[in-house]
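Every number here is computed from the coordinates shown, using simple stated rules; none is lab data. The shown structure was predicted, so the numbers you read here are calculated from the model rather than taken from an experiment. Cβ atoms are built from the backbone, for glycine too; each structure is taken alone.
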Structure I
Amino acid sequence: MSQSRSSRWGILLLLLAAIVGFILALYAYFTPLTGVTGTLGALGVIVANVIIAILALLLRASRGRGGRIFWGIVTLLILIGTGCAALLLHQWWITVAMVVGLVGLIASIGCPVSHNNTANA
């Protein structure tokens, strides 16, 4: 069974959010006067965004419902953790990227639509 169109767009949105979060975290880590230059927290957010990108690809590759639910829950937990870490680092744009990733995750996990058109008489 092929994935629905919203599922593919959701995974693409999740992957894009991880890439944007990664770039923003790299900028915060290496640029002087960002307040988090060279800190372990910024490095953790960089690594977390790489993991989110890998999880997005795993979500795309998973076939069964159980696998999609498992990888979806793992991705949700890492998205929440990364968003909270970005808030603590005062990196608001990374938090926005994680919220966009959450929207993509919700779209990719979405409930399958039943095509039963039987009317109850």
Structure II
Amino acid sequence: MMMPYLTVAPSEKGGRGVFSTQNIPAGTVIEISPVLVFNSKERKAIEDTRLFNYIFEWGATRKMGALGMGYISMYNHDYSANCNYEMDYENALMTITTVKPVKAGDELCINYNADPDDKTPVWFHH
């Protein structure tokens, strides 16, 4: 499930990102998408490719990887994200929910640390 007002466009953060074409209130589920899960050996191989920046750590031990279908892997990082993501390991799904009001034209971002306001530096800011 992906809301029809989501779109992918060039992002000032670099590359492309997910944007909204309408206002969205906080607490709105905007996407529920399947993920393609990789075991730890497959994840290690992917880390040597361009897909590295699009996969999520997956599973209770976070040793597996997952590539989001839909727009899941296109959401850019922000330390003060306006969205949160939830992982459903059993059903291989991810859900994106707004945690702040979003205005039409805004980029929808998640915090790659899994907490919308976690300021711990992520790998590409070290």
Parent structure of the calculated result 42, 33, 24, given that Cα extents along the principal axes in Å is the read-out and I, II the choices:
II
One of I, II was used to compute distance in nm of label points 7 Å out along Cα→Cβ at positions 27 and 59, and the answer was 3.7. Which one was it?
II
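Hey, relative contact order in percent (Cα under 8 Å, 6 or more apart) derived from one of I, II reads 31; which structure? Provide the component values of the computation, followed by the final result.
Numbers: I: 38; II: 31.
Derived from II, not from the others.
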Out of I, II, which has the highest value for mean count of other Cβ atoms within 10 Å over residues 43-50?
I
Tell me which structure, out of I, II, gives -26000 once helix-only ellipticity at 222 nm (-39500 (n - 2.57) for each DSSP H run of 4 or more, over all residues; to 500) is calculated.
I
Starting from the value 0.40: which structure in I, II was FRET efficiency 1/(1 + (r/R0)^6) of positions 67 and 91 (r between Cβ atoms, R0 = 30 Å, to 0.05) calculated from?
I
So distance in nm of label points 7 Å out along Cα→Cβ at positions 83 and 99, computed for just one structure, reads 1.4; which one of I, II is that?
II
